[in-house]
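Dropping the structures in below, format is C-alpha cells.
Rule-based calculations on the coordinates, nothing more; no lab input. Here the structure is a predicted model, which is why all the values come from computation and not from measurement. Cβ atoms are built from the backbone, for glycine too; each structure is taken alone.
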Structure I
Amino acid sequence: MSQEPIKLGKRESKLRVDPKWADVCLTCGTCAGGCPVTGVDGMDPRKAVRMAALGLDDELINSRFPWICTLCGRCERACPMGVEILAMMRKARGLRDRDKVPGPIHKGAMMSMQRGNNLGIPKDDFVQLLAEVGHEEMDECCPGFYVPVDKVGARVITTINSKEPFGEPEDMRFWWKIYYAAHESWTVSSTEWEGVTWGLFSGDDETMKEQARRVLDNARRLKAEVLLLPE
C-alpha cells in the first residue's frame, strides 16, 4: 500500500532569512574573526547564521546573541559570501517582546520619545548647563564664546549625546573649540537635541523613524544647511 508523499510546504521565516544561507555560509570563521565580541557568552556569528537558516528563529530571537552583537557590521563586511548578518541580527532585536528588551536600551528609547532625550534632562536644566559650560570655554581659551541655542539661520545644527550634559559636559567643549577656531556659524536646539537614536539599537523601527524625524524638524525649523551628529 503506497503512501501519499509528505508535503512540507514553504517555510516562513520570522527573520526573512533565505534557507540557502545554510549552504552559502562556508562556516569559514572570517566573520567571527572580525567580530569584536566573538566568544562573549558563546557569541559566534556563524552560530547565529546557522540558527536562522535552519529555522531556529525563536531560539535566536530569545538568545543573548542579538544583544551581545554591537551592530558594527564588521562580520558582514568580512564575509566572503555576502551573508547579511547585520540585517539578521537587527531583525532579531526587533522581534523580541519589548518587555524583554534589555532594560537600559528600551528605557532609553522610551525616555527619548517621552521627554526628548534618552536621560530625560529637562529643557531649562539643559540650556542652563550649556550657558555655564560655554562661559568656562570663554574664560579659559575662547574670548567672546557662547553656545548659540535655537539660532535661526546658523549654517550647522549639532546634536548632542545625552551622556555629555548628564555626566561628561567637558566633552562638548572639544567640538566647540573647532567651531570657534573655524569661525563657524552653528547652533544647538533646546529640544529634541539627542543624537543617539536608541530606536536603532533596540530594533524599534517606528521609534527610530520618529527620533530621526524630530532631529530633521529641528534643522528645518532653524533653517540650518548642515546637520552634524558628532556622536
Structure II
Amino acid sequence: MNTSERHARRAGPERPRAVIFDWDNTLVDTWPTIHDALDHTFRAYGLKPWTLEETRARVRRSMRESFPPLFGDRWEEAGQVFYARFQARHLDTLTPLDGAAEMLEALQAAGCYLAVVSNKTGRLLRREADHLGWSGRFGRLVGAGDTARDKPAVDPVDLALDGTGIPRGDDVWFAGDTDVDLECARAAACRPVLVRPRAPAPGEFADHAPWLHVESPRALCKLILSM
C-alpha cells in the first residue's frame, strides 16, 4: 500500500457509491494499436510520425479536439484514415490490464455502480467492451461524440450517472491514467484517482492533482473493498 492509500484509509472516506473509469490504458492496454493507427495516418499525410513514447505523452483528448491542430481542414478525412486502420486491428490486439476483469467483477458484486467515460469514439468503446464480455459490468459506457462536449467537460460524467440517483460528488470516484481524467474529475467535483504504476512526479499535476494514486486496478479494488 502506498502513502496515498494509507492517507485515504486514515482519513476514513466511505466506500464510493460509483466508480467511473477511463478506458484506454486504465482498464485495457491499447497503446500499441493507437500508435500504429496514428503512425499510419501521419505517414499518409506526410507528417513525421511520433515515437511510441510521444504517443503515450500526447494522446489525451478526443479526435474532434486533437486532430484539427494536426491536420487542419482535412482533420475529418484524416480521422477516417485513422479509424479504418484502428478498426482493422483493435479487437485482435485488445488486452485487459492485469487484474481489471477481476476488479470489475468484485466491485459490481459489492454494489458499486460502474461506468466508463472515455475519449474513444463511443461505438468503438462499446464494441471493445462487448468483445471482452464486460458490457454487463457497466451502467453506461460513454465515449467521444456521445455528448455535446467530450472529457474533460462534465457532460459525459452527467450522462454516465443519469438515472442512477447518484449525484456528482465525493461518493463518485473517477479513475484514470492521464491529466485529462483528473481534470474531468475535478470539474465534476468527483474524487480524482490516478491509476498507473508510477507515482506522480513533483508538480506533474499541479493544476489537477489526484486525490489518490494506486498502482493498478488490483490495488484499487483491494482499497475499495477494504472500506
Structure III
Amino acid sequence: MKNKQKLFVVYCICALIISANALSAKTEKYSFDVFLWGIKVGELVYSIKKVSNEYDISGLLKSKGLARVITKYKFAAQTQGKLSDSKYYPTSYSENSDTGRRKEQKSITYQNMVPKITSAKAPKLHWAKPKSQKGTVDPMTAIHLVMGDRIEKTLCKQKFNLFDGARRIEIILSKINIQKNSAQCRGQYIRQEGYTDEEMKEGKNFPFTIEYIKRDEIYAVESLEIKALRGRTKFTRR
C-alpha cells in the first residue's frame, strides 16, 4: 500500500512539473515579405519557442514572386540554446540551403560558447577560425535578436557578434527616435572576419533602419531596410 502511495505522489509531482512547463512555454511567430528595390523577391518566416530557460528557433527564407522566375532559393535553419538574464546562448544550430544549383548542409555545436562546425564543404583559407569565435551567436539567433519584439527598456540596445561558420559580423543598434506608439532605430552590419580583400573593398559597413509599432507594451518590428550590395532590401511584416 505504501509503495502505491509513493508511486501516486511521484506521479502527481511529475504531472505538476509537466503542467508547469506547458504553462511557461511561449511560442512567437514572425512573417516578413522581402523586397529588393520595391519588388517582392522572397519571404522570411520563423518561430521561437521559449520554455523556462531554453529556446528553440526554426526559420525559413525562400524566393517568392518574380524572383522565382530568375532563381529559386531556399534556406531553412533551426537553433536551440539557453536563456540567461534575457541573453541568448546557442548550443546547437543546423541549416539546409538550396540555391537550385547547389545544396548544402551545415551544423554548429557549441562547447563553452565556442562553435564547432560540421560540413561537407572544406573551409577556405580566408574564413574565420571557429576556435576564435567564442561568445558569437548563430544566424537564426541573430535574426531574432534583430527582428524580435521588444519592450521599451531593451529597445535598440542590441550589440552582438554573429558567426555563420565562415564569417564574423558585428551588429550594433542605437536609438534614433522613440515615441508613444512607434520607434525608429539605426543599425550597423559590420563585416569583421572571413572575407577576402576584394569583398572588404566592396563594403564593410552596411547601415540599416528598423521601424517599430507599439502594440500594448511591446514594440514590434514593422519593417527593416538595409542598403546591401545587390541594392536596397526591405523586410516588411505581414
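Here is how the numbers come out for the structure above:
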| quantity | calculated |
| --- | --- |
| Comparison of I, II, III - label where relative contact order in percent (Cα under 8 Å, 6 or more apart) is highest | II |
| Which of I, II, III yields 4.5 [distance in nm of label points 7 Å out along Cα→Cβ at positions 125 and 157, calculated] | III |
| Test item: Rg and Dmax of the Cα atoms in Å calculated as 20.5, 78, pick one of I, II, III | III |
